[in-house]
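J.: Alright, structures below, take your time with them.
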Structure I
Amino acid sequence: MSSKDILEQALKLKPTERFLVVEGIIKSLDEPDSSLDAIWADEAEKRLKAYRAGTLEGIPIEEVFKKE
């Protein structure tokens, strides 16, 4: 069944049933990806080590949230 066929079938559902389908699809896209988590954890460690070594400068919180 193609994605076009699935869409056509989904559009025939009652609004509450369509909502459940959409909600299920969105939830499936929002699941954590452990490989991405590992990449970000590694990056955070590298940045922390660089900051502690003095090779990476911090930015004051006021500057980060400054409205322009």
Structure II
Amino acid sequence: MEETTISSKGQIVIPKYLRDALGLKPGSALLITKVENKLILIPKPEDPVKGLIDAGQRIAMKNIRRHIKEE
């Protein structure tokens, strides 16, 4: 986990290794939401339909892995 600070303009710095891991470049769009007392940043997919398909595949794989562990 990394620590960052909020500038007087409300900006934060995302560490380089995280930007690289997520393929974030200057001008990349992010979605931000609040869950309980946490802020969640999500890279906005260039193609929203592909983003939904990818998310659905990740959820399906997580459920399959959980099912396998339960057996």
Structure III
Amino acid sequence: MTRYRSKSGKNSGVTGFEIGMDYIIVQFNFDEQYRYTYQSAGADAIEKMKSLAEKQKGLSTFISRNNPPYS
């Protein structure tokens, strides 16, 4: 699991992530983990989430605003 440190300077509920070919696992507050997949949330949402995770900016906001389904 890669540690997530928001570069926006704001506190983030996201504390880690793991990226796979067609999924992303997001860890919140060092506790709960949610797996978002192409099948559950759609490829566009997953690719956007991967990009935000790699940039370490905006992932928590994207999830709260879009509420993508997880598996």
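J.: Tell me which structure, out of I, II, III, gives 148 once volume of the Cα convex hull per residue in Å³ is calculated.
T.: The read-out was computed on structure II.
J.: Right, something else. If helix-only ellipticity at 222 nm (-39500 (n - 2.57) for each DSSP H run of 4 or more, over all residues; to 500) is computed to be -9500, which of I, II, III is the source? Provide the component values of the computation, followed by the final result.
T.: On the way: I: -22000; II: -14000; III: -9500.
Only one of I, II, III returns -9500 for helix-only ellipticity at 222 nm (-39500 (n - 2.57) for each DSSP H run of 4 or more, over all residues; to 500), namely III.
Here, each number is a calculation from the coordinates, and none is a lab measurement. Note that the coordinates shown come from a computational prediction; the quantities given were computed from them, not determined experimentally.
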